[in-house]
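Presented below are the structures under discussion, each in the form of structure tokens.
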Structure P
């Protein structure tokens, strides 16, 4: 790819994962085009990468449709502002990253303003609301798909879609063995605990997820601790979630015998590798666990209104990304009313007591990982951006 002398790019990412993936694209664009200027919406990582933010994402992450309705006026104001910025700044390219409900209208508007649109991590129209693929085919100059079947799906809908690979392949990894990861986290490796399981808790990256899911995790942990009193518990803190919020939830349930939980920051992948079993809220973290290769149980719960809307729009009986990619249930899921402390306890104990079941899931996760492509998703996406002004 030849260098471009100057370029103005607007980037819109609305969640921590999008902020992370977009920041890698920014770094690659700077390497290819040193004079590139960035503006838009994102988080700390995009800001550190040199993007002049009109809005920070700290108050943008929402979990479901009902949550979207509560912040709809704010969203509409932000969209109107960004549309005005598109008119005033006339960027050569609008790079949209995930966050479909917010970004799709911006794609349509940019098309009317004759601004090139690159959509990185497009809506999962192959999973639900397939009509979005046809709309995006009209509004986006190129769809940077992160799964091979996703690129084919969008091509069949009429889009110019390229498979760039999944960004997690670049960094969702650790060279540590489970034993070395436990040492890295300062977990107890004495004779008393050496054969005891390490259980990872990943309750999500949104406050609403913590509210709906984490208390169920804690109640199940108290039950599991009665069977495995020497088990160790680790919680890698998600971006945007404070240590205080987690400890407050623990304190509210201190009377039921919740075991001590080691909270770690910026050590997510060592924590995943250290775990015998992960209890993971549905989302990007499930695919990170697939990359690391740790057995897991996928959890999801939201408000009743959100759930009813989701069920009316999607006929799917599964929500976890590894299962959607595999096209079958390789990871057990406990969704909405099925997610109870008793059900989670029983399922977790089944996995902890069956090395064969954990090994079977790990082999299936390896097949999922093989579908994610090779490293370099950010660089390939950056090149697609430059091709729009080539």
Structure Q
């Protein structure tokens, strides 16, 4: 395995992890936060939605700015804002202030969540890019495995406010990593034609690109099922199934293991079969697992073990879908990689946040609303895949470096 790819994956993965860390570590604390601040379940979930909304909106700014001035300055700014938001949330006296500081956290975190895709595209396309994305997913997946467990430990031995001090510390470490571990990948000559006008033109071009939009939406509905799980699983597993926060964290982490383990096969599969075929097969497996879970649930089998098995299978297929669709969508967007990454991230986060909110509105402390949402997301992703990547559409990607 190329040592340069591994090094890039470690640096970009660790930078990317501060965003999801503020979600995954937060999940076991949701019930405790509601009790501490005298807030309802819906109000506590709004703090999570505010974070995701900020990530969705602000990517549209960071992307073009990174095309104009380089990738590193926006990352410096974003991580600094994230640290300030984390510290503010630790002192929040009410759920309203918590929502505000969570929004600020999201404003900062989205820089390190969206720009790594552009940095990958600056250097690679095709199978090497797919391999790097899968390696990035490996590092990225440390958060869903360790963060909920760490969060439950903090809740057991400290106050939920300590969680935000930990997030701020991780943000500080990320700044150090950014300074010493990452070189600027957007050369000065590539920035000469970048401006506000070119950014708006780039977005208009991308919106009219059916293939780019279609691939982004496939990833969006795959991510939406994961976000619906993020926003509602703690209440379902703890309240409905009776798991402790620590048991919930373990159950949640198992799904992350499936996701990153399968994602490591992306580079090999792409080199052998091409990205188009990999995406079609992976989405097919994903929709099959989710529809089977729905059928089993409506048949009256409501077990945390049954759900765990099907989620393990489905998230394994998602481990192929998400990196593959990202690389395929970015393939022809090298000159506007920052804008393309930003628009992709915004589409995905807006849809995911909307679906998570709808599921939360229908929440009844049972698994049914969540399971129905999983099936709807999977079927939608499958239909879009057939329209965008049906047989004969697209081309096999070659293992060539980016120009």
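Just so it is clear, none of the values below were taken in a lab; they were calculated from the coordinates. Predicted model, so just to flag it, every value in this text is computed and none were measured. Cβ atoms are built from the backbone, for glycine too; each structure is taken alone.
Summary of values
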item	result
Parent structure of the calculated result 24.5, given that mean count of other Cβ atoms within 10 Å over residues 24-31 is the read-out and P, Q the choices	Q
Entry that produces -27000 once helix-only ellipticity at 222 nm (-39500 (n - 2.57) for each DSSP H run of 4 or more, over all residues; to 500) is calculated, selected from P, Q	Q
If relative contact order in percent (Cα under 8 Å, 6 or more apart) is computed and equals 29, the structure in P, Q	Q
